[in-house]
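Asker: Structures are listed in the sections that come next.
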Structure I
Amino acid sequence: MGASYSTSAPAGGLFGLSRFHTRLLFVSGVGWMFDAMDVGLLSFILPTLTKSLNLTGTRPGLVPAFTFLGMFAGAALAGNLSDRFGRKAVFQWTLILYAIGTGLSAFAWDLPSLLAFRLIAGLGLGGELPVASTLVSEWSPANVRGRLLVLLES
């Protein structure tokens, strides 16, 4: 915890939070929003991807599978990385990694390239979840910590 921020919440704002805590919740919530949006959008575009890449059989299922594999690996790695390099830095890098993987997915030329890009996006998505919740938990005042975590995850 930095010396310039207080973890006690003065009266006012959302749940009596300071501007810092409100901003922390909002920024972390944007990361969570990307997770939910990505999984939802993938389910909607999978039929179109199946047609455009001429996927048959079980191959369309590999796309979300590689995303979830990346999420699993990202979640496993992000905790240790955030302990070593800081939660804020790792949170930022997970969002950048997600953005790169998702952006590259739009230019996938075949199934293997799409799977590689979805794995990259999944690393960012999976790494973001535990880091964001830990970041909010560590910086939230004890009297509203539970409510803020519920808000973050909803």
Structure II
Amino acid sequence: MFELERAQDPEHIEEIIISLIRVLEEEGQLTALGRYFANWIAQVLPVKHMDLPDTHFDSMLDVKSMLAENMRKWRENFERQTIERVTREVEEKVAKETMVETSMKLMTLKFGPSPTREELLASCTIQQLEVLLEHILDAQDEDVLLQAVTIQPQ
């Protein structure tokens, strides 16, 4: 039961439920305990963002049938969400790297080289880098610029 609550992807959830059905069959409890497990599963799956057509099951066999009907849709949804999340993360990382690189170039041109600048800029948030880029051309001093965007030189 705990493993099902921790499971993240549809394949793992399906494996756990199939294993549970096997254990219940081996113990001769598929009917007796199966209904309780089926109702519990009906409560857990929606929390996992696995929409259910009917949240009431009379038995674990109903759960097994529902899995067979819905696993493809859940896999596709899980894959789509994963791709969207990874794409967002990559876009944010590329944006930050570009901002750090641009800030480095502009600050080196304006204030000269600095051995600690790259590490300092890499530790900034995207919001800090945006503010920094907006103020680089107006800044007369690097320390004043960094203080203006609340970045503390090391």
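Asker: Match the computed value 12.5 of mean count of other Cβ atoms within 10 Å over residues 113-120 to one of the structures I, II, and report its label.
Answerer: Here the read-out was taken from II.
Asker: Let me ask another. I have -26500 for helix-only ellipticity at 222 nm (-39500 (n - 2.57) for each DSSP H run of 4 or more, over all residues; to 500), calculated from one of the structures I, II. Which structure is it?
Answerer: I
Asker: Starting from the value 16: which structure in I, II was relative contact order in percent (Cα under 8 Å, 6 or more apart) calculated from?
Answerer: Answer by label: II.
Asker: Taking percent of Cα pairs over 22 Å apart from the coordinates of each of I, II, which one would give 58?
Answerer: Structure of origin is II.
Asker: Next up: Work out mean count of other Cβ atoms within 10 Å over residues 57-64 for each of structures I, II, then name the structure with the largest result.
Answerer: II
Quick note: the coordinates plus some simple rules give every number you see, no bench work behind them. These numbers come from a predicted model, not from an experiment. Cβ atoms are built from the backbone, for glycine too; each structure is taken alone.
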